[in-house]
Structures are given as structure tokens and as C-alpha cells.
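I've put the structures underneath this note.
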Structure 1
Amino acid sequence: MNIRIINRSKNSLPAYETIHSAGMDLRADLESSVRLNPMERKLIPTGIHIELPEGFEAQIRPRSGLAFKHGISIVNSPGTVDADYRGEIKVLLINLSTEPFEVNTGDRIAQMIVAKHEKVDWHEVEVLNETSRGAGGYGHTGIG
């Protein structure tokens, strides 16, 4: 799939790190480093603008290494970039740790996955078909 992209950063284009990677790394594009204090959130620019085809979205997800090693996540995870959005992709990072964290230009801050999605047409009814689960929700099937 070919996707049109504008890169206004000094970083390379988003790329897959391994042959079987689902996500491409997004990198920070900053004038100067940004300090994220514990429980603080900041919008981090990437310098990337994309033109997705209709029927596709880009999902912006946390990087597992940042989450595990530093407690860095994304507030609205996964974030969604719609096919009609042409602005800069920015990542809303949050520091869930007890230590400050510094973000620098070029740091890999998130993953982006391009995915096909469907549109639905609602068919309003009075009753839904029965299943063995029924209306069982949170914790319905036991602990864990």
C-alpha cells in the first residue's frame, strides 16, 4: 500500500523495525527537549502529515519498552488518525512513573499501525438474538 506523506521533521520516515512488525515507530520532532514529570501529559509533535485512503485509519499506540522501562504511555490509547485528517500527527504522552522523563528530538515515542476499518449501518430492533453468554459482562467468566 502506498500512502502519501509529508515529513517536516529532521527524522527519517516512520519505519518497521523488523520484517514482521505491525507498527511503525514515530519519532519526536522538538525544538528542544521536553521534560515529562510524574503524572504529567504533553502533546509531542512528530512533523509527519499523512494522506490515508478512505476506509483506513492510523492507530497511534504506546511503545512497550517505554511503558515497561519508564512508565510512559499514551493518554488516548490507541489514538486514531482519520482518513480525512491532514494535520500534523502529534502524540499525547503521559508519564505514569514516579520519576521525570525527558523526550528528545528523534526519540521513538509511539507506534503507528495503518488498519482497514468498516462503516456500519445500524438496523434498529426491539430484541437481539440470544447467545450462551447473554448479557454477562465484567468479571462474568470468573477471576482473571
Structure 2
Amino acid sequence: MPKKRINKTEVAKDGISGIKPTKLKPPQGISFSFKYYQDSNSKFSCSKKEVIYWLTLLDRLKALSSLTAQELLMNRSSTLRCHPIKWEDTSESGFDLPNEEQLVNIPYQFSISSNEHGRVHGFFINEIFYIVWLDPDHLLYLAKN
């Protein structure tokens, strides 16, 4: 049986394959990051929350991801209640993050649902909302300890 000769594949020396990369549009709307998330603070721990809490949280984050940061901050919905956090009115003095004064311009909070599942606390850098605390029991605005 005669041997078939396999031709050598030509590869461009400059590394260009001729395949054009897919160009993706930058994401529109808010992205959420858990880079600074703190579940170790017992006041804001969610380790024992039921599945409905997590499903409601994910549903809220999904819905908000279609908004821009500006749209979220200007939204006056009574179920969203997005507003800056005034530390002097809370039980905390800040997020206690390293370099917080350089990192956090304005701390914000918004509701997960209408009173039932608490709040999300964090801050924006551009269109990314960095979640620091989940506050299912509304403990941030209790009387100072």
C-alpha cells in the first residue's frame, strides 16, 4: 500500500492566524463585585439565611444590572430606596476597609425587596458596585452601641 504524503501546514511567522477576534461591546449597566464583601462581621452575616433570601438577592442584582449607576442613584422607587449612607446616623463608622478613604467616595445602600430581605451596602467605582455588607436584618441603622 503506497504511503500518502501529508502536506505541511503553513503557519504565519508573525503569529497572525487570520482569525479575527470577536469584538464585544463593553457591558451596559451596573456590574456587581464581591471583592470587598465581608461576611465575617456577625452583624452582617448571611450564613444562615434561607434559599428565598439568596434567590431574591440574585433577582434584585439581575434587575439592577440593566441600569447605569446614574439611573440607580436617581431612582426614587420606594422599594429600592437607594441612597448614600451617613455614617453618623448608623451603628458603624465605616466599612473598615484598608485604604477606605481612597477607595470609597460615597457609601450607598439599596433595598433587596420591600422591607422583607434587608439592604445591600457598598460603594461605586465607575459602573461597578462593590458589595461590602448584606444586611438582611436592617442592623446598620439601629441605635449606636
Structure 3
Amino acid sequence: MDNTYQVKIIKTDLEIQQCWEVAFLLRPHLNKNNWSSMISEMMQNEKYCIAGIMDNDKFVAFAGYRIMTSLHSGNIIYIDDLCTLEFYRGKGLASQLLRHVKATAISNNKDAVVLDTNFNNNTAQKLYLSNGFQLAALHLSCDLRKQN
């Protein structure tokens, strides 16, 4: 891993905009025109946080997470989003972000760090398992946009 990369907490509108390329890679359904306002609203109303890693003037990896409480898992940090631009994969950036989120959880006396990943995303599953995560649940959803 290249130790020159540092984790930065994203707070400003400019920093949010600089995360767009990584976010769009992970979430191609998003709209660039409302990206910044959506993230700002999530940060304000839903305790959403973003930690990112920059190279030059753009973010090349980021983790979006929420500080929350659930009856199932207790006081947790839930990782919504974790992505690295393809050119930067294999350099340990995702693991560095996972360590940052875990350290944040520990320093805030959280019970766990929780995330979901796609069944077919074997690369991500290997990453999570190698960073101390365990298979603990089956996530189900009902997409109401596809209902009649």
C-alpha cells in the first residue's frame, strides 16, 4: 500500500463535488445535477458522513457511512458506499477507508460496523472478509418503483 494517501473527512460543497466520479462509478443511477444537494441533505438530516482519499485534485476513493441505531445491531456505523476508481484499486485504499470507519466507530463507542454488498461482488466480499467482517445476515428489499 502507498502510505502517501491520507483519509480526509469530506465537508465542503467543493469536496462533495470532487467525489462525483467515484460515486458515479458505484451508483450510476445518480444525477450529477442534484448530487451535491442530496449529499448535503443526507449529511444534515441523516448523519451521513464521507471519508475520502485524494490524489492531486480529485477524490479517488470514498466511504459513505451513517451513525445510527438499530434494534438488530445496536449503536452502529452503517457503510452505505465504498468505492475506489479502477486505476487505484489494489493499492489498499478501500482497506484504509475501512480501518478509518472502524476507528471512528471505536472512538464513538459503537457496537459494530455493518454493511451490505451484492451477492455477485466477490471482490468486495473478499475485501470485507479480509478486513474482519463476517457474513451475518441476508439483506432483502422490495423495490417499490417496480411495483404496479
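All of the numbers you see were taken from the coordinates with simple rules; none came from a lab. These numbers were taken from a predicted model, which means no experiment stands behind them. Cβ atoms are built from the backbone, for glycine too; each structure is taken alone.
Computing helix-only ellipticity at 222 nm (-39500 (n - 2.57) for each DSSP H run of 4 or more, over all residues; to 500) across structures 1, 2, 3 gives -10500 for structure 3. Of structures 1, 2, 3, which gives 3.3 when distance in nm of label points 7 Å out along Cα→Cβ at positions 37 and 53 is computed from the coordinates? Comparing all candidates, it corresponds to 3.
For distance in nm of label points 7 Å out along Cα→Cβ at positions 45 and 109, the highest value in the series 1, 2, 3 is held by structure 3.
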